[in-house]
1. Thinking of 1, 2, which structure, once FRET efficiency 1/(1 + (r/R0)^6) of positions 32 and 192 (r between Cβ atoms, R0 = 25 Å, to 0.05) is computed, gives back 0.05?
2. If we compute Kirkwood radius over Cα pairs in Å, for residues 96-223 alone for structures 1, 2, which one ends up with the highest value?
Structure 1
């Protein structure tokens, strides 16, 4: 059975702890969203407050407080598939939302600004190690633990004990980073381009995958393309599409890998070999 919240939460005897999820509303179908959110009215806070980007407010990340009472388990599970993070904190919800909201924007040394989904597993795993930065205590203050969930539904811990002993305050802060961290956080532009193209041209390959899993799979398949020597942009796009279309298996498809190897060794476009393979299969 897929768990909706970490089991450790039920074992806690600390009455001062509060439990929260960060839920991306855009991952909930509009027809189901209102029903699910009706159950948490008054217990949720947006992490984006920008009148110029109302779509991010209505479909972006919200901090939702979790009640562990048995009667509310079904309501929690209705939101769990759209959740990107589960955290226990010694903060009230409104205070925690103000604390986390600045991390939604990352600022480079050149003053470039990028929207950052800081709560996604691959990003929080980077941020939790940046102890030397001045914003570290601001971001992680009063947080006792942080979980994320794998594609199979199992929970993993980003951390299970406080990362800082400093308590939070109401001071505003900004997520300013150096060049190395900027590059690490904003990621590979090729991943973003491929996700955008595939979402437009073949949305079925991403069916059932949330944002972080989607990015990780594309990143993994691009790394595999590097190993195979697939370097042309069109070939890389086709390779990732073929891997995703095989059923989103954990391991790359041997058949697709062999096709890519042949294309590289024969110095032919992958699409040409794919067309030939399809023609042979139809004969």
Structure 2
């Protein structure tokens, strides 16, 4: 925010932050107690400040996405280990190599949706991924290739990771809390597309499905790419037969195989309000 945008006559916090940098060097000014609270990283990282950090992670991307005019997103979940077809010889397993065609489907889907997004000056239908490699990279790459922008919601991991080079820099965010990151995936979601992946992908997929199932989120187009993969990994019918979900819950999502099929389904999806009750309870 620019100084002239302020709506109060009080001194700006950034001015005081600069002022203390030029304070006389004394035992008192070097003491941790003298640091401004909002400029004291050790203080902000204390256990008791977790609620504040959670709020900051919610607020920063929210304010910046608002400032960039991003109103709705197309969410892409999928595996970081799926290589581009040209690199499938580097895949750790035969199955990952066989799944490499989904890299290109993700890339093409992102291209098509971004062309649509650009008709709204990049405000609607903006591609959002986890900002990492694999399927995530393909989504951000496809958006960039047609001249559009895309969001990356990265997360700090114990091992080295950097955002992929195709995320729009102004829309590239980093998170400490998985929970807040998942909130940002869904807060603007106009459609959710899930490509083959592992624990992280399934965590994101099932949280979104649970929110829709329980009426905590309006239904949106929910597409699972690769029926053979998902039906091998998860026995959906067994869940319904056991009664742990209802048969109606299987209608919350659809399987697709190609980018073109996904775009058509999104464009023709019948909207519905959030559930008032959970079937079968």
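Rule-based calculations on the coordinates, nothing more; no lab input. Computed from a predicted structure; not experimentally measured. Cβ atoms are built from the backbone, for glycine too; each structure is taken alone.
1. For FRET efficiency 1/(1 + (r/R0)^6) of positions 32 and 192 (r between Cβ atoms, R0 = 25 Å, to 0.05), the value 0.05 is produced by structure 2.
2. Numbers: 1: 16.1; 2: 15.0.
The structure with the largest value is 1.
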